[in-house]
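These notes open a run of structures that come right after.
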Structure 1
Amino acid sequence: MTEVFDFQISGKSALVTGASSGLGWRFAKVLAQAGCKVVACARRADRLEELVQEAASYDGEIHAVAMDVTNVTSVVEAFDQAVNLVGTPEITVNNAGIAIRAKVLEMADEDWLSVLDTNLNGVFWCAREAAKRMEAAGCGGSIINIASLLGSRVLPGTANYSTSKAAVIQMTKAMALELARHNIRVNAICPGYILTDINQAFFETEAGQNMIQSIPQRRLGQASDLDGLLLLLASPASGFMTGSAINVDGGHALALG
């Protein structure tokens, strides 16, 4: 008899931060297409309306909610709205993040603080709130933090970003250890270079093309390359996975040594 793995997440409630563009937009769409009731969050909820309207074309359910991940009050209020709209989120994807490139000797204090505030503090506030709601509801669930290949590797000009993502990986492990007894799993996805609207112009330059050649697969990742892992971590099929930080990078970490 063939064993069938349980990737079923239809009917579950999910919340995605930083959903107004890029990977967050994709994550919200993929979860909705899989049958989840999705709350898509961003600082400006109006930027999510196209995503909400698009969901209707495939009978998906996405709700737009304003959230500033750097503001604890905003995070709590957004989760309150999510509970009212779809019930306690059983899946939370912490995707909101920013990057400001600057070398250490030239980095402004604000460039350091703003990246850490969004990429680290914001992930903590959201993950903690998600866990509180899951524990109170007794439902358990999955928290998926979006880290980065640069959480374990560094490049010039990325001290703030790399530090924030390394901290997210360690935070993921610490949370996983503490929350396992509540049936709450916490894992991290660590993307390599994924093509988005934000970086497309750079990768069309000579420097960008040279960077692509440093990736063993000799290509950039597409947002769709993260779909499978997202659905795995969101579903019961990964029920014995927690505290994992998984690279999706075309082998780039191997080339960096």
Structure 2
Amino acid sequence: MFRSLRPTLAIVISFVFLVSPTWASEAVTIYAASSTQAVMDVIAKQLKLDGIDVRMVYGASSTLARQIEHGAPADIYLSANPKWIDYLTEKKLIESRHTYTVAQNTLVVIAGPQPFPAPMMIFGEGYPLGSLLHEEHLALADPNHVPAGIYAKEALTSMKLWDQVQDRIAPARDATGALMQVARGQARLGIVYASDARRSDQVHVFAPIPPSTHSPIHYLVSIIKGKSHPGVLQVLEFMQGPKGQTAFVDAGFREAP
């Protein structure tokens, strides 16, 4: 979908560092989808060892995009849905030539700390999800605005399960919120990214959701307009490089295509 950073970017970084080394000591602020917090915290620590101070701001991709639109001091934007990269591109607020796919993800159904019996059948069309919930809730990130919820609704609609559960949705402001509802027992089940399910020992994967039921989940990163300084470029290079990709995989994501 998007081109690789290497080797052109590496050459640009080397050249600019020679003429302007002071940028390396300045902080790089990344606005990132909340579902990337575990991996981006690791990457920020690794970059710190390389002398780059990274400041992280997490939230729903839609919320962050609108904050950037209104002047938030971001250098890099990491979105869980290409839609919000497109949104900022239309507003001429990001560097389109520095937009890349850095990871992929999948969806899973999670259950909380209280076990309960489940029908022995593959999760898909015809699954008795509504009956399984009884009078309890299904936690999702807001399906009208937040990528994780949008993907989940798309999958449930594709499997003809949305009508069973739409009146029992417990919407959360982001993927982390949906995870925590299930972990605390506030929702019987939830749908989150596979990487989210690894962030809490209070949940377990109830069932994987077939990737064919929803749009591909690609995480895109881009530089905010006018912020393509050496330190910023080096952060993007790291995220696409071997160490960055290993961090994503270790956190439950899939490598960039």
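Computing relative contact order in percent (Cα under 8 Å, 6 or more apart) for each of 1, 2, which one ends up highest?
Biggest value here belongs to 2.
Comparing structures 1, 2 by distance in nm of label points 7 Å out along Cα→Cβ at positions 95 and 223, which one has the largest value?
Max of distance in nm of label points 7 Å out along Cα→Cβ at positions 95 and 223: 1.
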- Note on the structure: Value 36, 17, 15, calculated as semi-axes √(5λ) of the Cα gyration tensor in Å from one of 1, 2, is from structure 2
- Task: Could you tell me which structure in 1, 2 was used to calculate distance in nm of label points 7 Å out along Cα→Cβ at positions 63 and 103 as 5.0?
- Result: 1
- Message: With distance in nm of label points 7 Å out along Cα→Cβ at positions 79 and 175 as the yardstick, tell me which of 1, 2 scores highest.
- Response: 2
- Task: Name the one structure among 1, 2 that Rg and Dmax of the Cα atoms in Å, for residues 71-182 alone of 17.1, 51 was derived from.
- Result: 2
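Values in this text are rule-based calculations from the coordinates and carry no lab data. Predicted model only: the values in this text are computed from it and were never measured. Cβ atoms are built from the backbone, for glycine too; each structure is taken alone.
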